[in-house]
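K.L.:
Next up: the structures, one after another.
Rule-based calculations on the coordinates, nothing more; no lab input. Please read these numbers as outputs of a predicted model, since none were measured by experiment.
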Structure 1
Amino acid sequence: MSNFDPYDMAYIGRIIEIKDGTAIVDFNGIRRDIELGLIEAKEGDYILVHAGYAIKKVKKEDIENELKNMLNKIKD
């Protein structure tokens, strides 16, 4: 049995705007209101989101490197 739980997922998005502790976050064209109470972030930051809450700030370079690694694994 796999350790993967489809209900235990998080998504990366970019903060478009912040108002009163809530961010409008863009997930590749889909925008959602996300609570920022657990982390400190600013407009333009990339964040990891789970269940409507930002849980971690993510560096753009880390995202790009991870995508490159995934694509290289697919090629092999």
Structure 2
Amino acid sequence: MGKWVELLISWMPFVVLMGLWFWFSRRNGMQARGSSGATLIELYEQQVVETRRMNGFLERIAATLEKRETAR
């Protein structure tokens, strides 16, 4: 029984630190702000918009290249 208590006591600081880290990360979660002042959700939405815009450009380039290949 003494070994189990000793084991629990030795792991207690680690478990407490992990619990605090988890609590703070959940508390602040998506409200964390980047250097621009935008929340992580806003930054993610901006990234999605930019990715869609770039995909449109890449699709146009691919279509143009395909037209050139079929014209030869």
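K.L.:
Could you tell me which structure in 1, 2 was used to calculate helix-only ellipticity at 222 nm (-39500 (n - 2.57) for each DSSP H run of 4 or more, over all residues; to 500) as -7000?
P.N.:
Here the read-out was taken from 1.
K.L.:
For Rg/Rh (Cα atoms, Kirkwood Rh), which of the structures 1, 2 scores highest? Working shown, then result.
P.N.:
Values: 1: 1.04; 2: 1.49.
Greatest value across 1, 2: structure 2.
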